[in-house]
Structure P
Amino acid sequence: MAQRWLSDERLQERLFQAQIAGGPAVFVLPRPGYRKSYATFATRYGSIDNCFQLPGQPSPVQVPDGIAHFLEHQMFAQEDGDAFDRFAALGASANAYTSYTSTTYLFSTTERFDPAFEHLLAFVQRPHFTDGGTDKERGIIQQEIRMYADNPDWRLRQLLHEGLYQRHPFCIDIAGTVKSVGGITTGLLRQCYDTFYHPANMVVCVVGDVDADHVMELVEQSLAAHPRAPWSAPERWLPDEPPAVRRPRSVERMSVARPLLAVGFKERPGRVRGRAQLERDSWTEVGLDAVFGRSSARFASWYEIGLVDHSFGAGYYGEETFGLSQLSGETDDPQRLEEEIRRATDEVRRSGVPEADCERLRRSRLGEFLREFNSPESLGHALAALYFNGVDVFAYREVLEELTAEAVSARLAEHLDPERCSVAMVLPAEA
């Protein structure tokens, strides 16, 4: 087992990191004097992992869309009852979520950390799948999917993803579809669990007034109580995504009071990981904030004439194999807002982002990052996400320290390409 303490003198923080042979990575960030402790147990398995090839097998396995999310729900059904009930009895607040690239189980508590942590480690390593449980959960998830389909914001986002991406499973909702969920069986759940829920594909993160050695002792005890054969990593298959968008425009009518508009820019093909991904994401986020953020002159002028309200925002979301920038909000004049957004992106591609704006936003984001060290929840999420991306939490400070207006401007000039743009609208239903 390899273990060490990482430190950042500028932040005056120390982070314990360990890699258990054949087991998970473990991160512990001690916060002496904190009442709340927060722990996550996450696996690098998300909704885009719907096609994979097992070692020694002649062909890949294609599983139904939404199975990672389904599996997350099903994990809480234990042989001795619902895992949530045990957390509640211990005074802990528990949850879980599935993203495009990972699944995370978590809890926070102000008391009785040890039994809650032991329970987290145990139930994730001790699934209880039954046909009856699968059938029950299938109906619940299908009803959730139907409910989200009636949500205008959800539909706007999904229309944009489907407009931007042609083949990459990012364009499929994390929960899947009513039809795809109907094809999920107990056997498939077990296969995906055995493939991706191996401790060697997982990470444990703890933030709070805890002792790192004691956390390691609890993790090793749990691994010994739930032995697994050595892990053979599957090959994850992703289709080749064409550079072009699927369609430049998507329009749907729903029962909404005002039109909703989203303008998206598709990431260029390829894989970006580690520090390069951090730089890409940071440069894009700062640039979008400088051009379209609440403190920008452009937002102020649009707000002044009533073209946008506080629902309007611009942001970037990217992972190793996909990404997009999204500018969206409610507006009474979606056509004019789209024209203004296109005009603004053309201008920033030509002229770049002012150095003063970049420096102001760089300092602001650095301050936000420092404040996250007072939030166990934010840190717990960041530790796992950055680990899966191949970097540690201190690398983000270094990237922000080195951010320049030249890098931000070059990034936006390359990224905000009108040829890689798609527009989605949700308009009021016709009378």
Structure Q
Amino acid sequence: MKWNDEQLKAMLARMEIQQLNEMQLKTLEVSSEQNAFALLSPTGTGKTLAFLLPLLHRLDEKKNGIQALVLAPSRELALQIEDVFRRMGTGFKVNVFYGGHSMRVEKSNLIDPPSVLIGTPGRLADHMRKEHLGLSSIHTIIFDEFDKSLEFGFQKEMEEITSQLDNIQYQYLTSATESDTLPEFLPFPAPHVINFLDGTERPKLKIKAVQTDNEEDDKLDMLFHTLCRLGNEPTLVFCNHKAAVERISQRLWGRGIIHETFHGNLDQQQRERSLVKYRNGSLNILIATDLAARGLDIPEIKHVIHYQIPYDEKTFTHRNGRTARMHAEGTVYFIMAEKDYFPEYLKEDPEIIPFEEAADLPSKPKWVTIFIGGGKKDKINKIDIVGLFCKKGGLEKNELGLIEVKDFYAYAAVKRHKSKNLIKKLDGQRLKKKKVRIQLAY
């Protein structure tokens, strides 16, 4: 599909983007000259749009079958890529495949195959083994956050996938870090490199450490009081292990801290719900493993807290990349017990903040998230939900926040003080001829 400047402007307007940044323009330029490129750029700089725009040039509306395969290391990133592609309004069908939900539904979507298929390597390899995918029409393969897929142990699946693709003409890779070598299984093992890692303005980060010289002070107690002092500003707390996330979460709930968790042992809907709440302002604190360190569609974060010190500099960098994105400012904290020591990879000593107890809990978020028991597969869209909530529910427009519609359900943010009465009015109402359940999203 070839598009002109006016069509590009219209597309960006739909996405509420004023203009492409330097990295995206450079990627477009290189893609017109090279069949394969590796795009290196920090988290939050717009890599998804950067590789989808040249992909759009390669798609042919007259051809049937899957034309492009996009591999992403996590379900959340795969869904995010799908969302960006849909918002571009290209007219091409797109589907996303990932573990944790029905393979039968995915297989039925292939009756009328999409032009673009996005998925995690494990699920796409499963479909290939079962011979569900028509492979001969695929001419483009994209590896988003390529090094993260390798880190998650997907090399075998990626090698299996690429070995079955005989007609690849184009290959795009993206990453937020630079690798010394690339695996030999890539169709184009020596792609042209577009490197915006060194040329990007460094984030305006303040690095601090909450430290105590008292052996009696508990790290969880230090974290609790730090969160209280930060108030209701968006904060992401990182741990090295899933068990630590759950242990900390239980203690914080017991002390009245409103938050959610995010790690690999949660099912897809739980992980999705946590991110939805974080995006729409229903919660301001997310406690997570490094699964949340990159590639997720979450808003600007004011504070990143390293409850457990990351093992290496690369992980430290990716965690910090969730704040101070795109020239904004942010603060990074270490929670340091008396016997802890700072990692060698720190370029400078953090500012030490003596541990002090805080008096008040963070205030409750102004928004809550409402679950709606119907979604895209029921032909329900955002406009339908706005109509139901405002006309029958009596909400003013400023009392209704971010709405996200999934395949079989949807979420909407509403002002906290309006939620109870809204649910009472709307639970069981019909939406697009379907009687839907409306309740708080727990």
| said: Among P, Q, considering only Rg/Rh (Cα atoms, Kirkwood Rh), for residues 19-66 alone, which has the greatest calculated value? | reply: P
| query | Where is Cα Rg over 2.2 N^0.38 Å, for residues 171-266 alone largest, in which of P, Q? | reply | P
| For which of P, Q does helix-only ellipticity at 222 nm (-39500 (n - 2.57) for each DSSP H run of 4 or more, over all residues; to 500), calculated from the coordinates, equal -9500? | Q
| query | For mean count of other Cβ atoms within 10 Å over residues 99-106, which of P, Q scores largest? | reply | P
| field | Structure with the greatest value (metric volume of the Cα convex hull per residue in Å³, for residues 363-418 alone, set P, Q) | value | P
| Suppose you compute log10 I(q)/I(0) by the Debye sum over Cα atoms at q = 0.13, 0.16, 0.23 Å⁻¹, for residues 107-218 alone for every structure in P, Q: which one lands on -0.63, -0.82, -1.41? | Q
| said: Say we calculate mean count of other Cβ atoms within 10 Å over residues 147-154 for every structure; which of P, Q gives the highest result? | reply: Q
| Comparison of P, Q - label where relative contact order in percent (Cα under 8 Å, 6 or more apart) is highest | P
| remark: Across P, Q, distance in nm of label points 7 Å out along Cα→Cβ at positions 11 and 195 reaches its greatest value in structure P
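FYI, it's all coordinate maths here, none of it is from the lab. Remember, it's a predicted structure, so these values are computed and weren't measured experimentally. Cβ atoms are built from the backbone, for glycine too; each structure is taken alone.
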